[in-house]
Structure formats: C-alpha cells, structure tokens
Structure 1
Amino acid sequence: MTDNIAADLGPLLSPQASIVLPGDATFSNLVSRWREYEASTISAVVQVSTEADVQQTVRYSLEHDIPFMARAGGHGATETLATAKNPIQIDFRSLNQVKLSKDGTAATIGGGATVKQVVSTLEDRGKRPGKKILRILHETYGLMADQVVSARLVLPNSELVTVSEKSNPDLFWAIRGAGHNFGLVTEWEFRVYDIKNPKWSYEIFIYSGDKLEALYNLANTMLKDQPPEPILWFAIIYDGPTETARKYAKPLHGIGPIMVQSGEATMHELDTS
C-alpha cells in the first residue's frame, strides 16, 4: 500500500512536498511524538509545502479509504490517536510562516509553526502574541480563543475555507473551543500586542508542605484586587518594573518560603525555562 501512495499521490503534490515511507532514514523521527501513548502506526508521512498539498492528500485518502491525521508540534497525548488505523500523516511542519500585518495588530501564523518560532519572530518585531503561553498572558489579553481573527481550514471533504466572524461564522465558533476534527488548520490569524517591557520580573517560591493552607488563603486574598499584569503561578510574573513586582510578591515572603528565585527574563526565556 505504501508504494501505491508514493506512486499515485506523489505526482499530485507540489515540487517542495515529499512522501516518506517506513524504512526511510527520516521516517522514525517524523512520526515520533512527545508522548507515544496510544500512538498510531503511520503508513506514510506526507510533508506538505502548500495548502494544495493538504487538499490533495485529504482527497487521495478519501478516494482510497485511508485514514489521515495531521501532525504539527507532536504532543500526541490522546487516546483518539489509536483509533486511526495505519493512517497517512499529513506533516504541517513546513507550513511554519509567521508574518506580521502591515498595521502591526495581527500576525498570520502557519499551522506548523511552533511556540518558539512565534514568540521569537514577534519579539524581534516588538510584538507579543495575545495568546496564553505558560499561562501568563491570558489574564491580560484573554484566552487564546479570544485572539483568533480568522483561520484557513481544509475540511474533511478536502474543501479549503476561510472562517471568521463574517465568513463561516458557525465553524469559526466551533474551532475556538467546541472540540476537535472540524478541519485541518493551515493558517491562523491572531491578534498581537506591543511589548511593554523587554523583560518580565519574576519570583518563584518554594514552601514546605505545612505552608499549603497559608499559601492558598493568601493567594485567594491577593487575587481579589490583583491587577492583570502580575500572575500568581506559585510565582509572581509581572510585565513591568521589578520594583512593582517585588511589591506584589512581598506578602508571599511572610509565609516563610524555603527558597525564593527571582530575576528578569524575556517572554522567550520564560517560555523555555
């Protein structure tokens, strides 16, 4: 079957696309995931280079009754992966463009882009994504779903559509939290925001077990009137001056931590720490 996939599907793809089969030198790396729990046995990997490649692969799979599944970052921690029997893996990792809009309010992000690519590219342009990364932005800008302006999807029937509040609004609503498998997202458009400060201040507190009740009682009190910038995450992370961050963190010192780590870091450094 794999030989047929290469022979029949290969000519339909763009010159930059490729088909990798079991036994090829790069196959194992392409199908490996962060977690192999309930992993599928992949029959072939199609490394797409264009949206048309995605459409052609989906169309071929439908015509030959072969399951297909998308791969981008590679977490793979779900039981539903095992329900796909010998699927074609549509590999999105070449669709990794990150492009800032002319007015600087949004970014177009390929379906295969990683968090590191997005954060690094936008930081170089003085911007940050309005999506939660390490859970430290959603208090300021809202949930990730709130930041989606539009998306381009290849539907299960291979049709390519754009979804937004004005175009296919029901599907736009669905992809922002109603579940999985509405389509393969080849491109997102997210809102982005100016970087206020190049460094975030932080303090990380480590307590012994007997401090648990005191810690959560204090946390509940602090959260009542805490502004959105400093986020309690067994830590204080603040998008602003270090002196202000230390003011918000001061009560936590009174509980008696075993150790405190503090410093300053860029968004990228926080994400990779």
Structure 2
Amino acid sequence: MSAPIGVAAALAARFDSSVTPRPQLWDQFKLTDRVGLVTGGNRGLGLEMALALLEAGARAVYCVDLPSEPGEEWKAVRDYVEAMGTGGRLEYVSQDVTKQEAMWAAAQSIGDKEGRMDVGIAAAGIVIAGKSGLDFTAHEFQSVLDVNASGVMFTAQAVGRQMDRFGTPGSIILISSIAGTVALDIKSLPYDTSKSAVLQMARSLACELGPKRIRVNTVSPGFVHTEMSRPTIQSDPATLVRWSAQNPLGRIATPDELRGVVAWLASDASSFCTGSNIFVDGGHHSW
C-alpha cells in the first residue's frame, strides 16, 4: 500500500500545505483496471458478483459456467455493463469446473490476454437435498463433492497460479454456506460436507499464499432467493416462512445483498483480511 490512508493521510495533509485534503476511503474500494474470474457466472449469485466487480471499476470479468452459450440473464447484464460506459467488459467462458487441467488452461488463456489476474470467485455449486443422510448414494455424494469441493479447489488453483505468475496481489473468494458451519433442516448431507470442506480449504490456502500477497477468504450466505432455492419454495410455500424464521432478521436474502461483502473482499479495503469467513446470513448462525 503505497499511498498514506486514514489517519496517516490526515496527519500528512495537516503538516504539508501543498496537500489538499480529500476523502480517500472510497479509493480503497475501487477495482480500476483489475481482471476477475467468477465461476457459476451465467446467472444467480455468480452473475451478481461479476456485476459488482465491474461496477467497482474492473476492466474485465470472465464468467465461467457449464452451458456452451450464456443465457438471457447473462446477456442482459452484459448489455447493462456496456451501457454503463465505464469500459469494463463482461466475458463468458464455457468450462466445467470439475476439470482441473481445463480450468487451469482457461485461466492461463485469460492471463495471456489480459496480462494479469486480480480476483477469483468460486461461486459454482450444486445441491442434492431432501433425503436422509443414511440414504444418499455414493454417486450422489461424489457428484456434489466434485463441483462444490474439487471444483472450488481447481478454480482457486487456476486463478492463484495466474496471480503468482504475474507477481501481483490477488484476492480469492470461495463461496461456502452457513451449511458448512451449522446443520440445515433441508437434509443435505453431501452439500453440508462440501461447504465445510471449502472453509478449511480457504484457511489452508490463505496460510500458504499470504507471503505471495494473495488473500483467500470465504463467504457463507444463508438462505437466498436463487434459482437453486426457487423450486423448493414454489413446491412448498411454507418453506419460505420456515427459513425466514430461522434468523433474527426474519427473512431470507436477495442475491444483491452479497454484493457489498464481495466487493470489499475483492478490493484493497480488505487488504489485511485473509483466512476469514464472512457470514451473510441474517444472523442465522448466531442461534
């Protein structure tokens, strides 16, 4: 951090008449000219996070997802980004996060094109729920771990290798869940297990990559209105009431309520934060 901030800046201005005091806090949140990669970025939380990075000034954000072509939601956000006129670009990459070498190659290609990698967000995830933990098949368990644990690791590796390659500070954000900390009532043993693995993965990587100025943190959302949760709510409206009652705020989140914490973790405003887990759950974990 080359420029003085906070109290240091105020004191410098006080004793240097050539310095004109000005607000500097928001400078720390700017992502000007930075490049990001977001998995699960075709829609939902991933796309919301990609947009947040671009609104903070990122040069380009690459949304990695499974479909061969992006959906209408993604295209609408791309058009919105272009209309903002900031020069930022929303790009799409079709790739399977469970393919390690392919993920590494995708990030390598982005690094070759952009000359840097600053932010990586692993938001791709799946859930299988609604049955006893005694009844999940080996295939069901493994399929969830493949995406939610292995896919997250491959994503972190892919972006981390590029950050290391260019020798610039980086921020890796792994999307976990309150299910990694507390047991939910949706009977989701594989999902819960995978999200717990993500928490430890981030702590381990944070300790290893800190000396390289690469920070690794997790975000643990509570219940959120997403494409993943919508079928359950629609099939049983009482679910929304039950989930809402499980946190002190008495409701579930909307996707945009994760924008602030992600923008903060991606930016220099969180420069001394690594190995941390940030709950965005309306206080669910407090009970």
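Figure out for me which of the structures 1, 2 the number 6.5 belongs to, where mean projected area of the Cα convex hull in nm², for residues 78-149 alone was derived from the coordinates. Going label by label, the one that fits is 1. Mean count of other Cβ atoms within 10 Å over residues 38-45 was computed and gave 18.2; which structure, 1, 2, did it come from? It must be structure 1, since only it matches.
Here volume of the Cα convex hull per residue in Å³, for residues 22-117 alone was derived from just one of the structures 1, 2, and that gives 120; the source is 1. Can you say which of 1, 2 returns -8000 when helix-only ellipticity at 222 nm (-39500 (n - 2.57) for each DSSP H run of 4 or more, over all residues; to 500) is computed? Label of the source structure: 1.
Quick check on the output: 0.55 is FRET efficiency 1/(1 + (r/R0)^6) of positions 94 and 166 (r between Cβ atoms, R0 = 25 Å, to 0.05), derived from one of 1, 2. Which one produced it? It was calculated from structure 2.
Among the shown structures 1, 2, from which was the value 18 of relative contact order in percent (Cα under 8 Å, 6 or more apart) calculated? Traced to structure 2.
When you work out Cα Rg over 2.2 N^0.38 Å for each of the structures 1, 2, which one comes out largest?
Largest calculated value belongs to 1.
Read the figures in this text as sums done on the coordinates, not as results from a lab. As the structure is a prediction and not an experimental result, all values here were calculated from the model. Cβ atoms are built from the backbone, for glycine too; each structure is taken alone.
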